[in-house]
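Trainee: Before anything else, here is the set of structures, which you'll find just below.
Bear in mind that the values in this text are calculations on the coordinates, not laboratory data. Nothing here was measured: the structure is a model prediction, and the numbers come from that model. Cβ atoms are built from the backbone, for glycine too; each structure is taken alone.
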Structure 1
Amino acid sequence: MSSREWKNVKVGDVCESVSKTHRIIKDRMVLVNTSDILDGVVLNHELSETKGMPGQFKKSIMKGDILFSEIRPKNKRYAFIQFEPKDYICSTKLMVIRNKHNIDNSFLYYYLTSKEILDYLQVQAEGRSGTFPQITFSNISEMQIGLPPLFEQKAIVDTLSCLDDMIELNNRTNKVLEEMAQAIFKRWFVDFEFPNEDGKPYKSSGGEMVDSELGEIPKGWRVGTLGDIAVNSDSQRVPLSGQQRAKMEKKYPYYGAASLMDYVDDYLFDGIYLLLGEDGTVITDKGNPILQYVWGKFWVNNHAHILQGKIPFSTEYLYVLLKTTNINNIVTGAVQQKINQGNLNRITVLIPCESVLGTFNRSISKVFELYRSNLDQNKTVCTIRDTLLPKLISGQIRVPVEEVV
């Protein structure tokens, strides 16, 4: 069958927006908002109290659904539900898009999240009057889609899924690498069981401890502040408006308080850095900062603190330290909460002796080298997938298949 013989239909003919109210019978459920999904994945899987929860959490979802934010399609706040979301409830700010018939769920997901479709929907969103660039399901339902037979849809999905599986494997590996780094850090700098001169755990082997304002610490260590161990480059930040960025070639990453926001045609920084959200709302439920470990050439707006380790401290040391540091007490501002540079620099930290610090830096440098390599590989695979996706979906490139009779 030629792609010219694919049936052209409206997207609304093969899927619908579902607004089924969830019947809440449990005290705790996973609440899924727009900030809890990104680029195909549900980020939040933690149970929350249903008593007193915001009224926006109403929608029921099921396996195979596509969650799609109505606000700013280019921000990629969408997810494909590939698990049984038995205890999940969705915000009314998310469209729940469900297959009707004659279309594979994954094929529909790939179509809706292709660059061409996201660009089109973003234009539609910006054309509407309102506080935010926003779409409705009618913008999606009126689009035309070329529909190959189901067996060919599945073949296309299998091709694209192979690339997504490579990305997911690297992401899982990086999660393990990060957990390894955190475990080593805790053992050495919280439990004080770093190797002594004989290679034995320091504290449990009778290593000498001294009193400090943080409690007992190894002899030769001291208490200091984050400003003693970190270099702050906030003065080099330059914000760019959406209009300015729209005119630029998409070449270098442009980071905001909590995530990659865009790409621009120039860069301010080149190297390995740690970005910490300046907005006081950009923290986890446990009070830890939202961090971005970034490298290469990039630009940052004025909503993220820009940090590097001050020699002999590595940027990776800062990352694992701050990842579990509670910063609730340095957030200021009643109306607009902020984490200012002065308060950030005054965070109390433990400063180990240089010999232990040097050994730790060497131990985790290989861990983070592999971490960066995996994410760099993901960028390459993403480029291949995003190049193939519109050509496969449109039939410009065909996947060899045998028609199932």
Structure 2
Amino acid sequence: MSRGANGRRPRIGLIWTQFSAYHVDRLEAVGRRLCDRVEVVAIEVASTSTTYAWEPSGAVENTVKRQIFPGQAYERLPFFRRFWGQLRELARCDAVFVGVAYSKPDIILIALILRLMGKQVVMMTASKFDDHPRSAVKEWFKAQLLSCFSGAIVGGGRQFDYVRYLGFRARRVLPGYNTVSMARVRRQAAEAGGNIDRPFADRGFVYVGRFVAKKNIETMLEAYAHYAHAAGKQARRLTMAGDGPLGEALRAQCEQLGIAGLVDFTGFLPSNEVSATLAQGLALVLVSDEEQWGLVINEALAVGLPVLTSFEVGAREALVRNLQNGCVVQSHSVESIARSFAFIAGDAARWQAMVQHSRERAWLADSERFADAVELFIYPGQEPAATDHARFAEAVLVEANCAGTA
């Protein structure tokens, strides 16, 4: 990408509905990588959301931050006001990376207009075929709508396959979307008092996320109760960091299962406390029956935490190797999940080996991999991004096929 006729640096825009710490990680990684060659514009549509309890994003280093509707919730913005606001910002860019869900009609229309203006428009998505039941007719129509995108940045193998199924076979599709700054998580853990050297015997299991149906928390708690009753006094505690519509029901379930004294409900935690909680944990538990990715797994790897996860979780095949840095289970198999609790908690040497494997795989979870993908869309073949990305793609697209089951 070269300078314009007026000598202006090329401008690339990256847009999301709202910035969490994860989005800021990726934006800053791109800014560090490209700010001496292009102007990186970080576009946040709104500052709040009715879905996620994220902290305000603040400054985004090495970028020009634009907040289109400050002080407003994305879901409450009228369609045409949102459409024109987004189009005005994106039309000023030479290339656009769209993280707003393609299910939004305004985004499809904006992408089409931008392509007609001769701009490169890249879709960013974590969607995969097995997120929920699909209709062949609806998928065909979806593929036609998505033909306005130049290419895509996706999470891992299942996302890659799904996007190609949607008609991107002749367009560039690169993995690397679902990433987090390993350096930020480690720094926050240290600053918030997370004791990464906490003794094995003092560590407990950790869940981080919303309390909603797709997280399959009821099954997880039932399996944890089986494990805890079998382990007796040796049972590890379970920290539940989050909240949501199922909060009261989950607390009542813990009472009914006789594990209320072993389960700590913390409510939603700020990102630094999440990092510290993970750093002191025994393993992250995420056994959702629907999960596009699960970025908390990236955070767990940053502090060397093993992961107990389910097949449905999108990050599973890229970041978790069964019996190496965690356990992969059937989401509704209480017995399998209970056995995995016991397996991880049962042997210090085995746990330490899992910790080492998680640390080794953390490179795959880092936001620098997202910066690699963006750079290769702007400057195809650029080194060392091309070599790093090839190594990353081999791990998340090829090695992933070898991932097994507990």
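Trainee: One of 1, 2 was used to calculate Kirkwood radius over Cα pairs in Å, for residues 98-329 alone, giving 22.1; which?
Mentor: Working through the options, I get structure 1.
Trainee: Here is a further query. Ranked by distance in nm of label points 7 Å out along Cα→Cβ at positions 42 and 170, which of 1, 2 sits at the highest value?
Mentor: Checked 1, 2; max of distance in nm of label points 7 Å out along Cα→Cβ at positions 42 and 170 sits with 2.
Trainee: If FRET efficiency 1/(1 + (r/R0)^6) of positions 50 and 138 (r between Cβ atoms, R0 = 25 Å, to 0.05) is computed to be 0.20, which of 1, 2 is the source?
Mentor: Of the options listed, only 1 reproduces it.
Trainee: Once distance in nm of label points 7 Å out along Cα→Cβ at positions 66 and 194 is calculated for every structure in 1, 2, which label goes with the largest value?
Mentor: Sorting by distance in nm of label points 7 Å out along Cα→Cβ at positions 66 and 194 in descending order puts 1 first.
Trainee: Consider the structures 1, 2: one of them gives 24.1 for mean count of other Cβ atoms within 10 Å over residues 26-33 as calculated from the coordinates. Say which.
Mentor: 2
Trainee: Supply the structure label, taken from 1, 2, corresponding to mean projected area of the Cα convex hull in nm², for residues 226-321 alone with the calculated value 6.8.
Mentor: 2
Trainee: To continue, here is another question. The value 17.6 for mean count of other Cβ atoms within 10 Å over residues 10-17 was derived from one model only; which of 1, 2 is it?
Mentor: Label of the originating structure: 1.
Trainee: To continue, here is another question. I have 2.9 for distance in nm of label points 7 Å out along Cα→Cβ at positions 90 and 242, calculated from one of the structures 1, 2. Which structure is it?
Mentor: Clearly, the read-out refers to 2.
Trainee: Related question: Any idea which of 1, 2 comes out highest on mean count of other Cβ atoms within 10 Å over residues 338-345?
Mentor: 2
Trainee: Continuing with the same structure: To which of 1, 2 does the computed value 19.6 (mean projected area of the Cα convex hull in nm²) belong?
Mentor: 2
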